[in-house]
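Visitor: Below are structures written as structure tokens.
What follows draws every value from the coordinates through simple rules; no lab data is involved. Since we're looking at a predicted model, the values are computed, not measured.
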Structure I
């Protein structure tokens, strides 16, 4: 089986309104949420083969918190510039390439694309992937990744304020 974890960056800080969007850091809640979600994923026995993230400050920090909490080498995180403002077709092409290399992939990015991508791949309306939300999808090993609507089986949709359930 191949598994994809679509992760929206954690809550960012707006304390410096003049700071360019790309450089906005995480706020304290975002840092705490990132650590908590890493702990939750670790408790479920989830460990990525590869983490790919947007190079924007808040996505980089979120990816780093997840990596640290899951025992993944932070220096092995790959950054893809086009995850910052990339389109749905770009994300799908990237996923097709990455899934030819690994079985468990974490993709850390931004809304609105993370929600659009998650809904497209699982074929279900999720409403919104909140900050530090994780949408887990599974693909058969034989068929591998497909960007066909609904091709990914939704395993769970977790986010910091969901009460620790296994929302599907």
Structure II
């Protein structure tokens, strides 16, 4: 059985987010068939959180995966829990807005081959990835020709259209 290429968004802003991301990326490598390609870690402002929230560390990983999408989602959620992730909210509010919160680790399936998936808690491609610079910039770094299965725009066009935010490469002592 051959795997499908997946892109996983990795982020967090609690504790030591760079150390957490590094360890989580090592764990993701164990789910990969063959090589895992990982972006640099980026520092981004906390979007949708209070002014006292810490900046996020974000990266993306791309690898071949032999799991079916729902099994991969379960594996990612198990990893989040192992790294101390506690979900305070159900993910979206009654008014349709999204509930954002600080977290130790967030693992999102950004893409799964060319599949379009809408199953329970899983939507692929990730429904907001195309407008998030903290996904698009690291993705451009590792796969400049990447194309979302549900978008006609190039990665560069999506970056140009994305809402502005403070984002830069993560440097210690920043």
Structure III
């Protein structure tokens, strides 16, 4: 099975032909214009759709999916996430990571494992890694160079700087 990543959030209907108002989760939208298909996530179910058209709308996009042809049908999808195959996701730049990949990593200080990343909280200033230790306690670590050293997604390791104190 191909791995999927969250790419957008449906924010309502646009126009009379069933277009969806979509906000890109990455802040970039170029990859949407190349999409042939996507998946709408409803709970744990991924519903496949063919993408018929994508138009820019300032900070949002208008996306037309096959089978969605009325404003009412589009409005019924409000709040659902748009997921894409990894190959169709926004390309990564230098020092960028998919949040899903960070959630497969473990946090280390030197050789000591401090816990595993269970989620990433997106905030205005910096994302926060939510880490769960071996006793099930959770703590937050800013995802920034002031707190972290090497990030090795392929190896599943994120290094906490030696001088950073945790609660």
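Visitor: Of the structures labelled I, II, III, one was used to calculate percent of Cα pairs over 21 Å apart, giving 53. Name it.
Guide: Value 53 for percent of Cα pairs over 21 Å apart corresponds to III out of I, II, III.
Visitor: Assign the value 12.2, calculated as Kirkwood radius over Cα pairs in Å, for residues 73-128 alone, to the correct structure from I, II, III.
Guide: I
Visitor: Let me ask something else. If helix-only ellipticity at 222 nm (-39500 (n - 2.57) for each DSSP H run of 4 or more, over all residues; to 500) computes to -7500, which of I, II, III did it come from?
Guide: Value -7500 for helix-only ellipticity at 222 nm (-39500 (n - 2.57) for each DSSP H run of 4 or more, over all residues; to 500) corresponds to II out of I, II, III.
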